[in-house]
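Asker: Structures are listed in the sections that come next.
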Structure 1
Amino acid sequence: MCVILANIQVMKLVSLFGMTATLGNILYGTSFLATDILSENHGKKDAKLAVHMGFFMLLMMVVVMKFAILFIPNPHDMAHEALSKIFGLTPRVAGASFCAYASSQYHDVWMFHLLKDKTHDKHLWLRNNVSTMVSQAIDTGIFVGVAFYGMYPNNVLLSLFLSTYVIKWIVALSDTWCVYLARKWFREGKIRTEAEYIVR
């Protein structure tokens with residue numbers, strides 16, 4: 001859900017902390033929170049499954065909406081133009097989004113578990129923040145580079161990278177308490193596994 005909504009909200013520009021950013025960056029930053037919570041409570045396999053599901057859902061959204069905007073609108077239609085603007089991603093931007101998502105999310109899961117093994121399951125704040133911040137740098141670098149290289153001067157690309165990354169960095173720092181709370185609830189049995197929901 002986060003990946004789909006973030007790719008829609010990326011079309012809206014907002015001003016945050018004196019910087020211009022896309023609204024989608026804020027929501028997208030929370031997708032790393034989701035994989036970190038899954039990694040901590042359920043392990044690498046379930047976190048990777050979530051990444052696979054997110055990638056598949058993003059792909060399906062792009063394909064389905066591309067077909068949807070190919071239909072000739074009825075003369076009384078009011079939504080076609082708006083849908084075309086939102087979902088009419090160029091192949092280059094769509095490709096950048098796919099590459100950035102897959103690379104950064106797989107890296108996040110890998111690095112989270114590497115740090116978890118190295119710290120012997122201590123310092124949750126460290127693995128949450130380091131894995132997320134490095135992965136978001138990868139995500140931002142790939143997306144800005146692939147989507148916009150050659151379209152803007154290098155100084156503009158650098159500005160886009162820095163403003164986008166700073167926003168994601170702030171989101172990463174502010175969500176650490178959520179990871180601790182999710183782990184606490186999970187260990188107290190307040191969050192049941194999917195199998196327990198099915199049994200009940």
Structure 2
Amino acid sequence: MQEMLSDAENKKFVAIFIYKLDRFSRSLKDLILTIDKLKSWDIDFISLQDKIETASASGKLMFHIISAFAEFERNIIGERTLFGMERKSKEGGAVTKPALGYDMINKKLVPNPQKVALVQQLYDEFLHSNVSLNSLATKYDLTVNGIKKVLTNRTYLGEVKFAGKTNKGIHSAIMNSETFNEVQQKLKKNS
């Protein structure tokens with residue numbers, strides 16, 4: 001996009017042909033600003049599928065109308081996706097990729113015995129030794145933030161968290177609440 005705009009400014013072509021508006025830009029504001037730049041450089045903009053060209057007044061009007069509807073459609077899809085994820089979370093289903101220790105099978109979190117053992121080992125090592133988070137991260141080939149996510153992930157208690165709300169999950173817990181809470185206290189104390 002940047003290279004194309006640079007070429008447009010340098011008058012290397014006289015028009016841009018695209019298949020469909022939503023393939024060119026996802027934001028109405030960005031689309032309009034880009035088209036305005038193109039017009040200031042005398043570059044025509046033509047969308048083949050939408051039958052839009054910006055060389056005439058009626059073409060410009062149709063461009064703005066169709067662009068507004070395309071952005072509206074994207075926003076509606078985003079809202080529906082968020083609503084679906086919230087509903088799924090309330091029902092106890094996973095809405096993100098599986099946490100370490102689980103596999104996603106038929107859209108459900110299923111404990112992976114080998115990975116569960118790894119998570120439990122990590123919790124045990126953190127809780128019963130003076131090892132630093134940096135050392136744990138190196139040992140388990142994770143980042144420090146990755147270790148913190150594992151040590152604070154309520155998924156291991158059989159819960160699902162989405163948009164700041166926690167619900168009972170439909171998956172099996174792999175960590176008991178006593179160990180989990182002890183780890184939280186040690187993390188708080190160490191910070």
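Asker: Which one of 1, 2 has relative contact order in percent (Cα under 8 Å, 6 or more apart), as calculated from the coordinates, equal to 15?
Answerer: 2
Asker: Given a computed value of 0.9 for distance in nm of label points 7 Å out along Cα→Cβ at positions 37 and 181, which structure among 1, 2 does it belong to?
Answerer: 1
Asker: Hey, semi-axes √(5λ) of the Cα gyration tensor in Å derived from one of 1, 2 reads 52, 21, 13; which structure?
Answerer: Derived from the structure labelled 2.
Asker: Right, something else. One of 1, 2 was used to compute helix-only ellipticity at 222 nm (-39500 (n - 2.57) for each DSSP H run of 4 or more, over all residues; to 500), and the answer was -26000. Which one was it?
Answerer: 1
Asker: For FRET efficiency 1/(1 + (r/R0)^6) of positions 45 and 125 (r between Cβ atoms, R0 = 25 Å, to 0.05), which of the structures 1, 2 scores highest?
Answerer: Largest calculated value belongs to 1.
Asker: Among the shown structures 1, 2, from which was the value 4.2 of distance in nm of label points 7 Å out along Cα→Cβ at positions 53 and 85 calculated?
Answerer: Matching structure: 2.
Asker: Among the shown structures 1, 2, from which was the value 5.8 of distance in nm of label points 7 Å out along Cα→Cβ at positions 13 and 117 calculated?
Answerer: Of the options listed, only 2 reproduces it.
Asker: Further question on the same structure: If distance in nm of label points 7 Å out along Cα→Cβ at positions 109 and 149 is computed to be 2.6, which of 1, 2 is the source?
Answerer: So the calculation was done on 1.
Asker: Between 1, 2, which one scores greatest on FRET efficiency 1/(1 + (r/R0)^6) of positions 61 and 141 (r between Cβ atoms, R0 = 25 Å, to 0.05)?
Answerer: Structure 1 gives the largest value of FRET efficiency 1/(1 + (r/R0)^6) of positions 61 and 141 (r between Cβ atoms, R0 = 25 Å, to 0.05) among 1, 2.
Rule-based calculations on the coordinates, nothing more; no lab input. Please read all numbers here as calculations on a predicted model, not as lab measurements. Cβ atoms are built from the backbone, for glycine too; each structure is taken alone.
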